[in-house]
Every structure is written in structure tokens, then in C-alpha cells.
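Presented below are the structures under discussion, each in the form of C-alpha cells.
Where a number appears in this text, it was derived from the coordinates with a stated rule and is not lab data. All figures in this text were calculated on a predicted structure; none of them were measured in a lab.
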Structure P
Amino acid sequence: MKRKRITVSVISEITTDQRVIRICTTLEEMGFDVHLIGRAFGNSLPLGIYPFRAQRMRCYFKKGILQYAEFNLRLFFRLLFCKTDYLLANDLDTLGPNYMIAKLRKKFLFYDTHEYFTGVPELADSPAKKRFWKRLEDAIFPRLPVVYTVSDAVKAKYRASYGTPISVVRNLPVPPPPSAIARPAAWVGKKVLLMQGMGINHGRGGLESLEMMRYLPDDYYLVYIGGGLLWEQIRQKRTEWALENRVEMIHKLPPDQLKNYTPHADLGLSLDGFTDENFLVSLPNKLFDYILAGIPVAATPLPEVKRIIEQYGVGFCLNNRTPKEMAAEIARFLDNAENVQKVKMNMLKAQKELNWNQEKQVLIKIYEPYL
């Protein structure tokens, strides 16, 4: 029997987009013939070995509105001529060409919105750009046949705007194998704080985490793994504040390598702010990466994040936002060995429930009727 083909498109870095990799892998396991199209960046990691086909398009423009225009134009023509039965668009910045091709070629379109796109901080200071994306979303979203997103809070925002039925497929990771490496030498004997993710941008606590180190004892060690708009600014401030020996910056890693580092930290940081609509409804990947790795979580009390932390007892929410006060709260937690051990025991239950082996059943129910 011929397999149904589904063409998936995303503008992000494929190799570090764990959600897209997990979903494409699950669709392939279900029996779909999956073809993923992404974008090649100048510093892209080599594509991994996946059970599905993956390719990237290289664009001339690297930033601004022109990068989106070029990518969407290239994507339109790629989708126009590809052999496929279904289309899957990831986020609003790939939805336009997917929707047009779905209409032109009479193809069924699935939509995975990873965030409340028009509420991201990158659009907050650009009313014209925000207006453009909002009009595009207003024109297409109510007409989409199948939509799913990452959290109940994002779902509620879209339901309030459009009334469209939406499913929730959370960003839960695949249970990791035991770490293949020992604790890095620089981490030995330290209390390691970890902030990971490719979106270390404005409002996500990157600079605040760095400044915290000025108020913590010398045996504290901060590690960033990932990248983002603030990466170079953090690097400069690290030098300015003479923190090079206490703060390590590891550029983006593919998921299979990242899982070798996360379990060796003592505390995972998730410090998104309250200034943007998208953050207020977000449920970050790293929260679940920390839980699956068995390390306690310190987070700002965003509603969805707070609910998970309190429900499973896997860490604590910070009461303050200034670096000095956050440093004091973190020190109090890590200095209480009994409390840390209790949280680690709670992780065992959370790990059984908050993993992709459980969550992918929701995805399977969405796609089964279309096999």
C-alpha cells in the first residue's frame, strides 16, 4: 500500500528544533512518508540522521523582513512542484505559502503554531511588522481545518480570537538515555546553574542570569547552551564583569549531544519575563528537558510553568525579578540539601508522565484519520 506523503516546512534551524524533529519522527513511525523543508543558516549544524527526509534551503538575506520574504517565496515554489498529499506548516512565518499551495493544489493543510506569534517581543517595537503578521493570521487562521499548539494558554488565546478548534501537543522530550559523558571537568566541585535554548533573546532572563553570578559565591558556575539575539551581549558582559572563569558559553548543540550535558547541572533556569503576550502563555521546551534530565527547576511564575512546577513539585518559582534577589533565592534552595533531594524524588513521577512517549498519543489521534 502506497504511503501518504506529508511535506513539513519550518523556518527555524532544523537540527535544534526538537519539536519538529519529534513530530516528523512520530509521523514517519505512523506510516507517513515525511519530507521536512527548513532553512540553512550560515552557522547551521550538519543535518542529523533522521528516519524522515530533511533538506534545507539557503537564502541570500540573513535578517529583517527580506529574509522572510525570500524564504516564503522559495518555499512557495518548492511546495508548488513537490509530490505530496498533505502539508504541515510550522508557525505563522511559513503559513502563507502553505495556505496558498493548499488552495491551488487542493491539498489538506495541518498547522502547528509553536507560540502566540503576534505576541513575541521581537514584534513589540515594530507596529508595522506586527500589523502585517496579524492581518495574515486573521485572514488564514479561521479557515484552517486542523490546528494544534503547545499549551492550554496559547490555545485559549487563539480560541478567544478565532473560535477555531485547537488541540494541544506539548513540547515534551523523548526520555533520554544515560549521559554518555562524565561531568565536565570545569563543573566538578561546583554548583552548576544551566540556561539552555536557542531563544536566549530579550525578556528571557539571559542577562539577569549573568548578573546573578555577581551576587553568588565563587563555587557557583553558570552555563549557557544554545544561542539567541543576546548571545554576543552576554559574552561581552561576561568579560566586562570579569566572569569568564565562572560562566561558560556553549554554542548550540544537536539534541543528542545536549542530553549529555543537562543531567550534570544542579539547577535549570527558565526566566522568561512578563512583558510580552507570548511569554505569558508560553510553556518552554527547556522546562521539560530539565525535568527529564532529573535536575530541579528555578523559574519565573508564568501561569503554565508555575502550574507544572507546583503540580509535580519539581522546583520552585522565583518571587523576585532582580538579579540580587534571585541569587539569594537560588542559594537558599541549593543550600537546603533535604529540600533538593525531595525535589529530585518528585522528578521520578514527573518523568513517567511528562515525556514524548505519552504526549505523542495526542498527535497520533490527530493524524490517524488521514493515513
Structure Q
Amino acid sequence: MKNFFTEKNFRGSILNASQKGSASETGRFDWWLFVVAMVILGIGLIMVLSSSGIRAEEYTGDKYYFFKRQLVFAVAGGLCLWGAAVISKSWLYRLQYPALFAALLLLLVTLSPLTPTVNGAKRWIPLGPVSLQPMEFVKIAVVMYLAYFMSSKQDLIKTFSRGVIPPFAVTGLFCVLLLLQPDFGSAVILAGLLFFMCIAGGTRFIYIFFSVSLACAGALALAIASPYRLRRLLAFLEPFRDAQDTGYQLAQSLLAIGSGGFFGLGIGASKQKMYFLPETHTDFIMAVLAEETGFVGVSLIMALFALLFWRCYRIVMAQVNLRDRFTAFGLTAILGIGAALNLAVVMGVAPPKGVPMPLISYGGSSLVATMICIGLLMNYSRTNTQ
């Protein structure tokens, strides 16, 4: 497979950068990226307030409980965003292996007796009043490692023993730990990140093809081996056939989307959040948004994300250093895969996987990790040559 990110493709970019004098880390931030991200975050805060108030008041007596927590997470995420935006790349790249080992340690902690089991899964580490979901930070650590590997092993990337086995083994280890939690959806996301990084890195198509085939066969085997997963898969194909059991969540999501019509029922007027649709402020918040704001509101969100990814694309393609470009590409892939999978689940295009919508769904770990990605992309925008 042709590698469009090889050093020879940077010669023109490097020449232009030297002529323009804009390839240093002291360039201007991409403030468009920041503004668009903050607008999406603001919409997310409104939707968290709208979708969580009823449940928050019942369980805590404070209808603003989840909103206030999300606001605190947003402030913490903003501090992390700024830190990621100004950190020196030399220091950032020194954190590559420490971040990878820290991510591995956190996943091992989730599997230990120290962490509680929630809804049959061990995915969170309790830290006083908050819980840490390591997977959100594992994605960043794995992308940093893959970017380093793909950029520094270009002469070996097309070989199997030294160009394919190491990144597949590292990513595979994290996927196995996620499956033990169990967290099938997060394992799929990591596999997707590896897939896109391999395409960008120039891994031979035959290796990618067999890897994807093997992964699909393994996923199918896991689904067949677990009656619960198999029922969920079949319910995804026909959710209204068993709308009171395995297809309940997806059926309610589709009803919410259909009820919104063109202009929606109005902010706060959702009926599905009245204990019909589960996870209204987390994984299925987009269904509530569709119900309350209709086609117009969803189209606005899609336009904002399109603008966000366009800015990310410009940042990626403007990098004159191969490792910088791979890292920026991987960070963009984290945001893109998360948004695409969440929408696919909400609209019934993919089975439910527990994937939050970046910047919109409630959740501290997800929000902070997403804002770190935005901050790092702003960091790379300082070397923008376009």
C-alpha cells in the first residue's frame, strides 16, 4: 500500500515552510479549531442539563447535579487543553513510553479487586468523588506509540516480523485487557485506530487485509460464544422485533429521533428522557438532541463537526515532520472514530457499544481526554505551513 506520509512527500512542504518561515513551534494557534470545539462543548453542556435533570433530581435531589459536574470537568479539561497546547514537543515525545506503561498499569488496576463492578463490567477506577475510565487515555497513549513506530521504522514498515508484529502486539495486548473488563466497544476503537495508522504508515495491504479478516472472525466468535452478545447483535438488526428486551435501547433511540421531526420538540421537551430511553445524558445524548432540536439541530452539529475535522485535516497535512504528522493524524482519528461510532449506534447503524459523543456526552474522563486531543492538535497547528 502506498504511503502518502513518507519523508519524500515532505520535500515540497519543507521548502515552502523554509520560504514562509512558519514551521517553528512559535507560530500561531489554530483558533478556529478552538472556537468550534468550544461551541460544540457549549451545546453539549446545554444538552447534559436538558437530558439529565429528571434523573439527577430523583437520585440526588439536585436537578443540576450532572450539569454542575460536567461544568467542573469542562474547566479541568480546559486546563489540560492549555497544557497540551503549550507543552514542548520534545517533552511530549519523552512521555511516549511512560504514558504507554501508565495506561497499561491503569487497565490492570481496573481488573483488580480494588475496582468495583458496574453493570457487569470493571472499567472505572474510583478516585474519591469521581471515577477514572482509563480507556479514554489509553487511546492517546497508543496513538503516540504508533506514531513513533510508524515514523521511525519506515524502512521496516513493509516487513512482517519487524514492521507488523510490534504495533499489532502492543495494540493487541490492550485490546485483550479491554475484552477482559469486558469492554468490546473500546477494543473495537483501538483496533480501528491501529487500522487507520497502518494505512497512513504504509503497511502492506495484504497484512492489513488478513488482520482485518482475523479480527472480524474473532469478533464473530466472541459474539457467538456469548448468548448476551449474540442477542444484542440480532436485536441491532431488528430492534423492534424485541423492543421490550434486547432491542429496547435502540428502539427508544429511534423513536426519539423520529419524534423530533424537522425543528424538534424544543429544548427540555423530550419525552424519551422520561425514563424511556436509558443513558440519555451519556451514550444516547444525541437521540435526545435529535428529539428536542430536530433535523435542524442535528444538521448544525454535523456541520460543526465537519468544520472541526476540516481544521484537523489542515493541521495534519501542514506538518513537515513525519512523526508530527502521524501523531496529529492519530489524534484526529480518535475524535473521528468516537463521533462516527456514537452516531452509528444512536441511529441503529451499529450495535450499541457504549461510545460517548466527543464534547457532548456526559463523562469526566471522556471530556478531559477529548480536550487533551484538541490541545495537542492546537500545539501542532503552530507548525502549520498553510
Structure R
Amino acid sequence: MLDCLVIGGGQSGLMCGHLLARAGANYLVIDASARAGDVWRNRPRNLRLFTSRQFCRLADLSMLNDPNGFPSGEEFADHVERFYINKAINVSFSTRIVRLFRSGNGFIAELENGSILNSKTVINATGSNQVPTYPVFAKKIASTVRQIVASEFGDADQFPDGWNVGVIGDGASGRQIALELADRHRVYLAQGRVRKHVPNIVFGRDVFWWLDKIGLLFAERDSVVAKIIRKRDPIPVASANNQQLALRGVKLKPRAVDIQDDHIYFSDGSHERVDAVVWCVGYQENTDWIDLPSIEREKYLSEHYGKTSENGFFVIGRKWLTCRASELILGCERDANMVVDLVLKNIQEK
């Protein structure tokens, strides 16, 4: 029987594996992807991380190249793979879990290939953004309109030049996708709630360098300052703010409220014909595989600093797990140390 099964081999899951190995625990990391870092390889080809390379270190392994530069998704994927190889982390790739349930004082994981794993504890490191969400009116769109979600976007080559493309959702992904499409397509960006767009670089330094120096980056999630940040929910995409998007030809629209055939209707009463739609309205968690007594399936998996309502079942790799840095690479090790400590204490109590 394993001491700990880590489900998900992204940077958070691999970091947990590294720390469990260092503590002498019998563990295994499983991941549905074929290679370490694949979740980053499957992002848009021109994606750049919000944090500069100096803040992308994994344990003692720093990124290669200019520490002040912002790495591509492909570059960071290779960094994750280097970390996995360098630390000799025990990972089973191309391994998908279909059901996790309690067995006595531990857990049984049923895998897609029919085999099972027994473990005293489990860390869910899959994250909370696996299943794309759509507005209720999305099903009314004409079959002639091509639809993709943000995670399926590679680059502007996906659509013939000159197409009318509606990008629905103006978070970080929506804005970056709209900006990339603008040179070769007519782009309509449907905006949502107003959020603060901050620059990546402030006075020559990564904005997260400043947040770290003034104590905001690792402020506990229940602190007053953290609550203010969570309410404002700023995103470091000033390079794709409204002014920059308009200069590149993106037509900014208010919230999308309806679709009729190949026309998107907006809250100001206007409408635009589109050849394609890129849905950037968010994701929800897939908990279909979790069959545990205290956790409702198909519901958001609640947690408290890594703990869940199910004894021995922990989570990591989530926004605001402990602080602002939790959703960033630089917060990975801190959160992993906390969760692994909880795991080790749980094992000792059994």
C-alpha cells in the first residue's frame, strides 16, 4: 500500500512527489498526460507566463536564460520536465483515474486500464479548471459557426484570414487571444465584469517582485489585504488592455447575452455576425471520479488550506489555496510543503 497517491503530475503534483520522496514516504504520482509538462505544451503557442523566469524556480532548479524575461508555455513545459528528471520523481504517465473511493482506513483508485492502487492518503493535484463552461445561450449557435474553447486555441492559423471571430470573455486568456487574432481577423471581444489590468513590468521589475517586497504576495488568504485583492481580482495583462486592443483593431463589446444563428447579441442591443467563436468564460472542476462519503460529486471541491472534508484526502494547485501566490509558480513549493506536512501527520496517526 502506498503512503500517498498524488493525482496530477503538473508542477504542484511533482513538487509534492519530490517532497514526499525527501521525507522517505512510499508515494506515486499519476498523470493522464504522456510527458511531464504537457499541460503547458497544450496551451496557445504564443503564450507567455505572467511571472518572469526568476519566479519560476521549482525547488532548487532555476529556469534557464534571462531571469527577467517571461518564458513561453513550451519553455516552462521543458522546465517542468527537467525538474521531474532531475529529482527522479516516481510518476506513472498516461495513467487516468476513473474512480476514487474509501476502503477501510485508506483509499482505492480505479484506473482506466482496469488496475487499482491502494493508498493511505491522496493528494488531488489536478487543479480546479478541467471542464470548460458555456453560457446557456451557446447551444443556439448555428452549426456553420466554428466553436473552440480557450484551451483549444493554438494560434491565428486556426481560422482562415479575414474571418469574423467573437471572443467571449475578457479575462487574461480572452484578451491575449483577441490580441493575437487581431492582425488577421475582425475580432469582437465580449467583456464581462470590470477588472483592474496591471502591467507585467513596473519601474523595470516584474510586478510580482514588488508584490513580494511589500508583503502582498504571501498574505494569508483570510487576511484583510488578501480579501481586498480577491475582490478586485486584478490581472497582469496591461499589454492587452482596452486601449491596446482598440489600437490593434479589436472591437470591444459589452457582455454577450444571446446568440441567434451566426449573430452574437450584446447587452447594449447591438449584434455582430461571426464565423467563429472562442469561448473564454471559464472552467469548472471535474469531480466525477471522486466517490467519497463526505464529498458531493459534480460539486466544487471545497478545501481549507489543503484539507478537505474527507480525512486523508488533500488538494493543491488551486487559486488562493493559502495566498495570492498559490496560483503562481512561485507559490507552488510553499503550498506543497504545507500539504505534504498534513499528509505525513495523517499517515503517522493511522
Source structure (of P, Q, R) for helix-only ellipticity at 222 nm (-39500 (n - 2.57) for each DSSP H run of 4 or more, over all residues; to 500), computed value -13000: P
Per relative contact order in percent (Cα under 8 Å, 6 or more apart), the highest-valued of structures P, Q, R: Q
